[in-house]
Structure 1
Amino acid sequence: MSVAGGGADLMVVNGHVLTMDDDNPTAEAIAVKDGAIIAIGSRASIEELKRPATKVIDAQGGSVLPGFIEAHMHLFGGAAELDNLHLAGVHGFDALRDAIQTFAAKRPNARLLIGAGVDYAILPEPVTRHHLDRIIPDRPFAMSASDHHTMWANTKALEEAGLLHGKQVGPGNEIVMGKDGLAAGELREGEAFGPILEHFGANRTRLGLTGLEPEPYPSAEELAADRDLMHRGLHWCAKHGITSIQNMDGNLYQLQLLAGLQEEGRLLCRTKIPFHFKNFMTLDMLEKASRMAAAYNSEWLSSGMVKVFYDGVLDSWTAVMVDDYPDRPGWRGEPLFSPEHFAEVAVEADRRCLQIAVHSIGDGAVRAVLDGYQAAAKKNGRRDSRHRIEHIEVTTPSDVPRFAELGVIASMQPPHPPGAMNFPLEPTISRIGRDKWPLSYAWRTLKNAGARVVFASDWPVSPVDPILGIQAAVMRKPWAEGLPDQSFSLHESIAGYTVEGAYAEFMEHCKGRLKTGYLADIVVLSADIEATAPEALHTVRPVTTICGGKVTYQA
């Protein structure tokens, strides 16, 4: 075996190589040169390519997989939240009080104290500003639900942000008002809680969810701080074996930050950033998405996607349903777009050959988005568009086959089903209602119907760790007798974070598998994942992450 230039830059030996390539499923070692895989096979054959300068990584019998592709996350916001008060798993007033007061004491100069990961059932009754005032009356405090669609704030934060007396917000958003005529403290969806983040200067990391750019443009110091924050987020991803990110909020500013990191040699993961289209925008604003797609289209940094929110979430009754909520008769949620308006957006984005990804949680939202994609195909002609629907927490029997018919990718998150990982059964399963349980978080049903199913975490909604997601997919159990089994096999789950992720970004010809000629995006694990019991999968850790032939994380 001879290689131009005389040998490999890097090799991984002594591993259980799981290639995800059906033509060559397993191997012992991999050789890399100039950022690509040049050989894969037995240890003896690969070691022939060793030269004095070759970096050798001994996998010590651990699994070697394609680098994980995170197909739905929020990089900038996730990075910012690494410093927030983490309230996942905290329940009861006393535990909440202790956590907030300890956190506040360590940050005497913070303008706004922020908590994250709050369970909707953190207290036995609905959280109000009065609960938070009893804990921290004198400093602005706000905390967000784990799904990031609801925030609760104390009186001080509401007052300073101008929300205490309420405020007009758009469809699908709500400032819950109390019997005293003042804001109760619960803020549903981004327009309701955005003013708090904006007032306290905590909103640059969230601007990608609005499609807007920072105004005024950040100073040199702020730019450098934001780049460092992005780098911290990328490092966190690399530490979890991730080599590619499909971000789900986006503006030009995030692309500029990442391009700056690339110039500095600090872009640790390949990243795709969409343009976020909101319901107040006019169709001609999609020209910006086309410009972003043209300007950024490399293997390291790309755009070319339009992200849209059609609805909210189940737990705050903001997901759009086909039928009334069983625990709120007469209410089906309020869409952020009318079906007609969304169809217009889909037709125009599709005409521009942009990929579309839409947050659709309720079955009503899923149906409206499929209708929009159907309208685009009818108007513009069928093409390999790979439009996506994000989450699909509830769907209907008649809409299941439409994914395969329309070539729509089902983008789903193994950590999200109630009881699967970090979300409790209630209030979610009561919101859904027993009749709709069989087609809730229906990964297996959709896959069996021919849909391409891609997996992700939606970080910071759930931990970014793909191995926890793989474990959640493998261990998934129905929450009531008689419900279909929606779990995935280990191999299918790994494919959801590798092969399917590459397909979702039109990159299956060069990543998602370990194959000669493919990009050298590789993760080495601490143990043989195939020989690990499902309940112990979380103990398997990435020990080395390689992206483009460079080591981006080493335990």
Structure 2
Amino acid sequence: MTSKTYAAIRADILRRYPDGTIPGGVSVDDVVQLKIQNTFDTHLDIARAMAKVMRADMAAYDADPTRFTQSLGCWSGFHAQQMIKAVKRLRGTTKGAYVYLSGWMVAGLRNRFGHLPDQSMHEKTAVADLIQEIYISLRQADEVALNDLFKELRTARQEGASQDAINAIIARIDGFESHVVPIIADIDAGFGNEHATYLLAKELIRAGACCIQIENQVSDAKQCGHQDGKVTVPREDFIEKLRACRLAFEELGVDEGVIVARTDSLGAGLTQKVPVSQAQGDLASQYIKWLKTEEITEAAPLREGEVAIWRDGRLVRPLRAANGLFYFQDGTGVQRVVEDCIASLTLGGADLLWIETDTPNVAQIGAMVNEIRKVVPNAKLTYNNSPSFNWTLNLRKQVRADWIAEGRIQAGDFPDGTALMGAEYDATDLGREADDRLRRFQGDLATQAGVFHNLITLPTFHLTAKSTDELSRGYFGDDRMLAYVNTVQREEIRRGVSAVKHQHEVGSDLGDTFKEMVAGERALKAGGAHNTMNQFEAAAQ
């Protein structure tokens, strides 16, 4: 993004054209506006700039763990644009807000093959295409907002405003904060071998990604992190893919690119292969030790076609499923997660960790992070606040268990099970405490469990479904137009949502400005007296 001020850019142009005349009769002020509106020259420039933003945020978190960052998963440029505009309207800044690009939502919603599960069954290029789309939308939000400021500047000059008033508008232009923020992009398990991972990573980075998240599952057997049947790869295989991502960043000059190493080992009971151990205690032997095995004896001899390994001075057979995959020992997920994370940070050069869990539990995550930090003191996490969790039930069950242990309630005071979801418990002390914990959950993760970045993977999937259902039920029911006005338009107006002026939101005024730049009084503009958007002039500025 340009760091030059309005005055500096104008001075540069006037040095080229001292008499203020540009070929074709183009206005100097118009060129200044277009240069400022062009917040980034290329999307690779975005990747480089946003990597610096993430690195600065990570350093700030290390100094003060209350300064964690957040994102929502978005499946279109418009979703991302509206999210960041809402953050800017609420906070006055975009700092600390990112966009998460979920492979699940690409598979489910941006897939030419239909709505499919999170099993890497979408086109490789779909993720890069969505990154490109999101940044086009965020940059257009910049153009629209800056155009409004320049329109205000022109009006002030035409109406003879004081120089102080004009300078105040120019200061707002110079101090404008871009809607462009970092994207954490999900590359699944790399869509193939390490070379395929490298090639796809380059496409994501060229599209603007400053951060790539990759998981330790098998590419051709990849599952959603909250489904069964997950199969992990040996750690050396995963480290090679981490290196592939790092080489992609380095080749493209995104020297501060961020890699998130995700482990699915907590819920994965299978591995694809037995790695080759070269020495006691190496990566392969650390991985092999968690395999479920049985001793080979005279009573249970090695049979034709079976695999055997020498472990702890004994010949044992690793147990295999009918499909040839190998089983891990039950109850070893936590230990495997800790070892995965340490290897990813110390040997794979990862910057952040992602531990996929089966429930949202601060104490569980914190315990694993404490073990990791015994080896890597500044280990930091990205955490999936997943819609796959039944948040109400989980938090209420945690409160119930804590209060029983503390003697505050008896086991029979509240049900143990799905009945605890009931609306009748909303206004109880237990229901309110669970809601308070939900409100504090991300802050508690940040301060107690090393979570630098909190995200929700699929919120806009669920929000779109819920909102469309809500409108459809009323519109096709008895309320008809009242349903639209009451559930959509009035709320947009009263909340100050700029999209209520939908023509303006998609750049109609921006187009009018450009027409004026090239055609002057001959410009055929859309924003005249008969534009019905004028009915919203006082709304959603």
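A short reminder: the numbers here are calculations on the coordinates, not readings from a lab. Everything numeric here is computed off the predicted structure, so don't read it as measured data.
Suppose log10 I(q)/I(0) by the Debye sum over Cα atoms at q = 0.05, 0.09 Å⁻¹ works out to -0.20, -0.67; of 1, 2, which structure was it derived from? Value -0.20, -0.67 for log10 I(q)/I(0) by the Debye sum over Cα atoms at q = 0.05, 0.09 Å⁻¹ corresponds to 1 out of 1, 2. Identify the structure, out of 1, 2, from whose coordinates Kirkwood radius over Cα pairs in Å, for residues 26-201 alone was calculated to give 19.5. Structure of origin is 1. Quick check on the output: -15000 is helix-only ellipticity at 222 nm (-39500 (n - 2.57) for each DSSP H run of 4 or more, over all residues; to 500), derived from one of 1, 2. Which one produced it? Of the options listed, only 2 reproduces it. Assuming 43, 25, 22 is semi-axes √(5λ) of the Cα gyration tensor in Å, for residues 250-489 alone as calculated from a single structure, say which of 1, 2 it is. This figure was derived from 2.
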